[in-house]
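Enquirer: Next up, some structures in structure tokens.
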Structure P
Amino acid sequence: MINIWCGFSRNKGNLALFSKLISSVEARQYSHAYIRYVCPISGEVMIFQASKGIVNCMNYEIFLEHNEVVKEYKIQCEYLQFQKFYKFKCQNLGKKYSFTQILWFGLKKLFQIKLWPKSIYNLIKNGDSEYICSEIAAVVCILTGININLIQLDQVSPSDLDTLLENHYG
């Protein structure tokens, strides 16, 4: 078995307005979701995430300089599941961060909408062309064998993902 972690964090900076806005809207102590894993080649602990405008990876120690970990879920996966995750990571590095999804999340929270009507969802969904942090983490959870029933993957927020993982792990 190989371990990876799906985690939730917040930015440490005093001027981290975006992070603070998301935390307050979500009514949680975190604003960001990420995947932590050990690189099978270098042995370095790495973070896979959607942030700073793109899907990216960074060294865990550098991540911790700017972020505070709030909670993590340990995911045990088989080698082939880890391989699927790693391939997905490599294929998606550099894809755009979906600022459109974040805007729609704000509207969804403001108007207390659970799921967008299909007509609106079809206008805003972007599939796998752009990602937000919780969406990319949810995809990794699915690839590593966690049964997450999501009707609209483009709409999973960090809070939604946390609740799904909490329910999965009891």
Structure Q
Amino acid sequence: MTIHDELVLALTQRNEKGDVPIIGMVGTSAIRYRIEESTYLTPGDQPDFTAPLPPQPIVPDITVWRKDERKPGYAIEVETDIDFDFGASLRQVKRYHKDFPTTVVVIAKEYERFVPLYKNEGFRVYVWRATRVWECMRCGNWTTGGGPVPPKCTVKDCGSREQRLKEIRNAEFVEALVP
């Protein structure tokens, strides 16, 4: 299990408060969604002397339709705190923005300083924060930690750094507002 998988799961499941975060992002519970569904961008304007380009597949993390709409209205892209690359992320969501009326970017709290740059391009941005639960590969003990680096096992005689992500807890998704 990766942090990305856990975040997508947390967006689509009820949290401790009883809310489903994706419903808050879209604004209605009358939705259907698909995870990692390929969609094809239509080729842009091309000169007459070239052969048409094949459509390019794009794969938003979550594609959302309101139940009364035929076309998907939202593309949701989840960015983790492991290898965040603002430039690559921006290029990716700009491709989505061509075919989806609303593109939502979900980034880690520690990269909140990039919110104005996303907002400047017309994207809605949510910031996530969660507590990771790690399982020791040596003794099986569970340890909680906040960051992407696995902590040392808390069992006195073990102290191993060989941990695997077991789950996340207390996931929060808050819309980022620029003053």
Structure R
Amino acid sequence: MKWLRLCLQTIGALSLLLLTVVAFAVALGIYNGTSEKFNKATRNDSLFILNWGGISTNQNFKVVASYQSPKNVTGDHLDYYCIELPTFEAADGQKGQWHDGPEKNPLLAEALKLAVNDARMHGDCFPTAEKANSETMKIMFVSVMLHDREPTAADIILYDTSNHKLYYVSFKT
């Protein structure tokens, strides 16, 4: 009987310790998801952008600025990356998704303007809305969501041919 009591006490203590560790990990995960991240992105964090754009990742690129907003239950967010990219060449399968600016579709132009203006409110690496929608830019709309013909979410990649910078912005309101 003494051994059984000792085993049950040990199991209880270990369970309490495990529960404390799990609660701490969950709290830390919630905190990390609710804090802003300025200029924390690494090259590996930005690889998805080059992959989406069909751009070679086998080159010397550098993340010069980034911002990731806190996430919430509804998915509202603003994320951006500014990347120095010496060589821009889209893969054959992706070339059709890129086009030269300016954007002629008014709904897409509005999504671009909203995205760029939001990014500029949180940092200074993004070009102005006028420059983002100019002939010096190559533009790729990964996705755009509309509500009542108004852009409410978008993932957009831009490449500035004049200064060899790749810009990515994602927002949802």
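Enquirer: Of the structures labelled P, Q, R, one was used to calculate distance in nm of label points 7 Å out along Cα→Cβ at positions 64 and 80, giving 1.3. Name it.
Expert: The read-out was computed on structure R.
Enquirer: If you rank structures P, Q, R by Cα Rg over 2.2 N^0.38 Å, which sits at the top with the largest value?
Expert: Comparing P, Q, R by Cα Rg over 2.2 N^0.38 Å, the maximum is at R.
Read-outs throughout are calculated quantities, based only on the coordinates presented, and are distinct from any laboratory measurement. Since the model is a prediction, treat every value here as computed from it, not as a measurement. Cβ atoms are built from the backbone, for glycine too; each structure is taken alone.
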